[in-house]
Every structure is written in structure tokens, then in C-alpha cells.
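Where a number appears in this text, it was derived from the coordinates with a stated rule and is not lab data. Keep in mind that this is a model prediction, so the values were computed, not measured. Cβ atoms are built from the backbone, for glycine too; each structure is taken alone.
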Structure 1
Amino acid sequence: MTKQRDIKIIWILTPCIGILLFVILYFVATLYYPGGSQFDTNAVGFSWTDNYWCNLLNDFALNGQKNMAKPIALTAMLILCMSLAYFWWQFPKYTHLGKYYAYGIQISGTLAMTIGLLLFTKIDHDLVTNLASLFGLLATTGTFLGLYKNGWKTLLYFGLLNIILIVANNILYYNKDWIFYLPIVQKITFITFLIWICCIDIKIYRMTLHHN
């Protein structure tokens, strides 16, 4: 029973492991990106300051060459979506949320990540992004509520930092004079969000370890 219990506890860290794999594959994918960005189509390789993450997912790089980074980036994205879906499925079980709130987080989180995978298809990019963002927002709102109910204030405040960064992304996106800062801010926002998820996951792991 002890071994089964230990395995069950380790499974809690699945989102962290998946996010770590995503980061590794993300970095590897950048090494295979031929070149080109929205600001310089003749640039060589992937620029951390000028390229967006989605550039790695296109069939062709912005310099017109076949994008050799795509298979690696797709694999990374698949792992990330599965990891986040698993996180939102297990998170409510460790909170003081009611049954319907818990179901809401589980369903919206899973739908957000499932719809996110449709970015790899021919379905309208904006439609998929908006739907995934909507369900992702619901899951994230539920996460905030769960953190509040558990009294995990530090993680709650950390999450609010993500909201501020998302607002900053939107400001930069709609301001053409500042848009050249967007690739950098997007990466900072993405990294901050993933660190936040990992911190929550580790908190749950430690709590479960303590109770066992």
C-alpha cells in the first residue's frame, strides 16, 4: 500500500514534469527555426526578442524556408496542453471548493487545452484562440477562487501578477508604437504563468506528502 500511495503522490507532479519537458523542447525547437521575424524577414535563426512562439508552429518560417522546428514545437505544445489539462483536473480535489465549482474548473480547463490543440488544424486561428482563451479564463478564475478558499495568499498574489502581464500584452498588441516589445513580454508572461502553475502543483504535492 505504501508503494501505491507513493506512486499516487508522485503523479501529482505530472504537470511540473510536463512543463519541464515543454521548456526543453521549446528551446530545442528554436535551434531548428530557419529564420525571419515580423520585424526582419531576412533574420537568421530564432530571435528571442523578435520572434513569437507561434512562429515555431508554422509550416514555413517567415523567411520563406520550410520550418524544421514545427514537429518539435508541436510535440512540445501537445505535452503542455496535456499537462495543463491534468493540472486543472486534479487541482479542485485539493481545494475547499464546492462540487459544482470543482466540475467547472475541470471541464473548462480540459476544454481550453483540447480546443488549443485545434491550433494545429486548418480551423480559423482567431476562433480557436478566442474559444481556448474563454475556457482558459474560466479555469484560471476558478483557480484563483480555489487559492483564496485554501488561504494560499502568496500564490494568489503571484497569480494576480499574471493578470497584470496579460493586460500589458493586450496594451502592446493594440499599440503599434510599442508592439515591437510584445515578443519579449509574451515570453515573460508565458514563463511566469508556467512557474505559477508549477508552484501550485508543488504546494499540492507537499501538502499531500505531509498528510500522508
Structure 2
Amino acid sequence: MRSLAVTFVGPVAPDVPVSFEVDVLREGKAVSQVLGRVMQEGQVVTLVQGSFGASRESSVSVAAEPAPEMKHWDDCQELPYIQGVTPEFMRHLAMRWSIGGLPFTGNRSRDMGGWVRLRGDVKEEPVTEAHILALVDAWPPALLPHLTKPAAGSTLTWTIEFVQPLLELSTLDWCKYRVEIEHARDGYGHAAAALWNAEGQLIALSRQTVTIFA
């Protein structure tokens, strides 16, 4: 898998069944394109386009930008899981803030990030694209630290690109994450992010268009 492009068309109602529809748009010798739809009560709530590509020899090779320097995760502020306060998925993730501020703290930094991994009660196994999605998606929109009080916000579109072949990582390994706000105005923000392993090797690139109601 090379990339996923996700459009969040509408909110998914809790406790209401959803169904999935998948179409193979094209299946070539090296590259295939797949379109998925998440349906609820006859309406599309999410669109996902996946791009799959086999590796091949190339004369072009450009190294990734270096990972940011961060304090050791033991020296960073933890965002704990608090039942009824933080999102429920946080019970499965450990996060340590190293760059920028926590949501709703009035921190005006363009950058936000730190360390992230799955929590220790998760089975230790090799990291897959599904795990990487969870590690990147765990972070809140980078606009939220700019606010001084809680307000609604959501992701409108999300594109994530995976560096292949995947690095040999365990589900219990810490990874570095950093997101930069490139532009924000009129209730919308555009941000680019990346995920690295602890040694600074690039794992994935991410881009989001987010909305805030504040």
C-alpha cells in the first residue's frame, strides 16, 4: 500500500450499523487503485481511495528530511486516557507531548508533536499499515492548541502515504510525530505531518484539511 485518501463525508452515528462497498478501479501490472465507501442508512459517510504499487528500479533516490530532535519520552508530558474526558480510543495509545501545546491551551505554535505508541496491554507484533494509521490518527488537529477553551473540530480530508517497504517495528516501539500548520483561516486549516521511528527513519507522511467551529 502506497497511500490512502480519505474524505469524511458526514458523521457516523453511534450504535447504527454501517456497511462497506469496495470497487477495484484499476488493476495494472504495478499499480492498482481501489475505492471504498462506508455506508450508513443508505448514505455515504466516508470515502477511501487506496493506491497500491510494487517497487521497481529507479535512477531517482532522494533522502527524507531529518526527523526533529525531541526530548526522551520519559521527560515529556503525558496525555493520559481519562474516561469520559479524552476520546475512548486513547485507552489503546500512549502519547508524550514534546513540541507545541496540548489542545485548548492557547499555544500558538505552528508545530505540534511528540512520541506515540500502542499501550503495553496490546499484543506485541510487527507494525502494519493499520497500526500506522492508528499512530498518526491518534493526534488531534494541530489547530486545537491555538484555542483557549474546548470547541468542536473535525477532519474533512486525510491523505496518508506509507514509505515502503515498512520498517521493522514492534507495536510497542515509540515513534516520533510532528505536524505543521501550513495555513489556517475562516474555520479551516491545512496541515502536513510525518511519523518516524525512534532512530529518525521516515515511516509515513500525512496531510489533513480540518475544520474548527471557533
Structure 3
Amino acid sequence: MMILWFILIGLLSLYFIVSYKEKMKKREIIISLVLGMITMISNAFMAIFVCLAYLAAQVIMENHSQKMMLYHPAKKHELWKTLFFIFMMGGLLGCINVFLAMNSYSLQISFHLHFLFDALRAGIFEEIFFRMFLFALCLHITQSTYLNHTQVILSYFIMVLPHVLLHNSFSIDMMSVVILSLLFGLPFALMSRKINLLTAIGAHSFVDFIRFIMLGI
């Protein structure tokens, strides 16, 4: 299933990058490379798609009024808000995630440096590949300068469901899909839209980092 996502989003990313190459900014290229290099420490293959999906999303959303931002440096209290949601919300969701997983796994508390880079890889890749790019695609499809209420709701479904279904690819349990969507998918999507993408990446990474330390998986 995942290979199909790689093919689909990879090809779409290349198409948008080539089609809108005149909109590409040096700053965004540098950011994509930095994100790709962090991801590469854990998984070089995924790093390629991080760069492609990020650049494609940026050229699609260029000048759009509802563009998803990596970070808003000019906004008041942006840094403190970002740190709060990364560590407080990420910590809370991480504890919930461990609690739910303990139905199938036992505690195996340990720390390895690769846990940190694996967690960062998961946060960066999944928030850019499944969240940012798919939201940018929604903006492209609607071709509107401002999403209406219905379009906003549909965009959240698109940002949440593919990622959640991928985590349940072996067996589609509707209750698990609903729980994972409401507890994890929707909060990350809201963070990326209402605060900034860095918050969603950080909180997502922190959730996985807690799981790796507590369960080793």
C-alpha cells in the first residue's frame, strides 16, 4: 500500500515542481534540503520524498491566503506557542499512545540515539508527505482563494484518513480508525493548519519518541 503512495505523490510532486518551477524560492529549497537531511539519518529513501513533497506543496501554495506555513516568525508568542504544543500536547498524546499500545505490548524502557532520529523521520515525513502535500493538493483542486466551510471539513478528512488508514493497513477496524483519527490525526492536522507545520512535526515526533523509549517499537 505504501509503495502506491510513494509512486502517486512522488509523480504528482515532480509534475508540480516542473510546472511551477518559476515559483520556487531559494529559501524553500534550502528548507527542503535541511528537512531531507534530518530524515536521511534514519531513512535515505524517505528523505527524497520529503524534499519533493515539501517543494511541490510550496509552489502550489505560493501566494495562497490559506497557505500552510512552516513557521510564522512575525507572529506574537509564536515560539512559546510552538514549544507548548510540541511538548505539552505531544507529551499528552504520547502518554495516551503508550497506554493504548500496552494492550498489545509490555513496557520495555530503554534509550538509543536512533530513537530520536527515527522519531524525527516519522514526524517530518508523515506531516509533509501526508499532511502538507495533501492539503496543498486540496487548494489546487478547489482553485479558490479561500476555502469554504465544506471544503475545510473535506480537507481535514483528506489530511487525516490516508495516514490513519495506512497505520491500519493489515486490518481495517473502523473503531480503531475513528479513535486514531480523533486522538492523533485530527490534532496534528489542526496544529499544522492553525499554528504551523513545525508544531505538528515536533508534536508528532515527540509522540513517537515517547513510544520508542517506553515500548521500544
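Values computed for the structure shown
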{"item": "Source structure (of 1, 2, 3) for mean count of other Cβ atoms within 10 Å over residues 12-19, computed value 16.5", "result": "3"}
{"item": "Answer label among 1, 2, 3 for the case where helix-only ellipticity at 222 nm (-39500 (n - 2.57) for each DSSP H run of 4 or more, over all residues; to 500), calculated from the coordinates, equals -1000", "result": "2"}
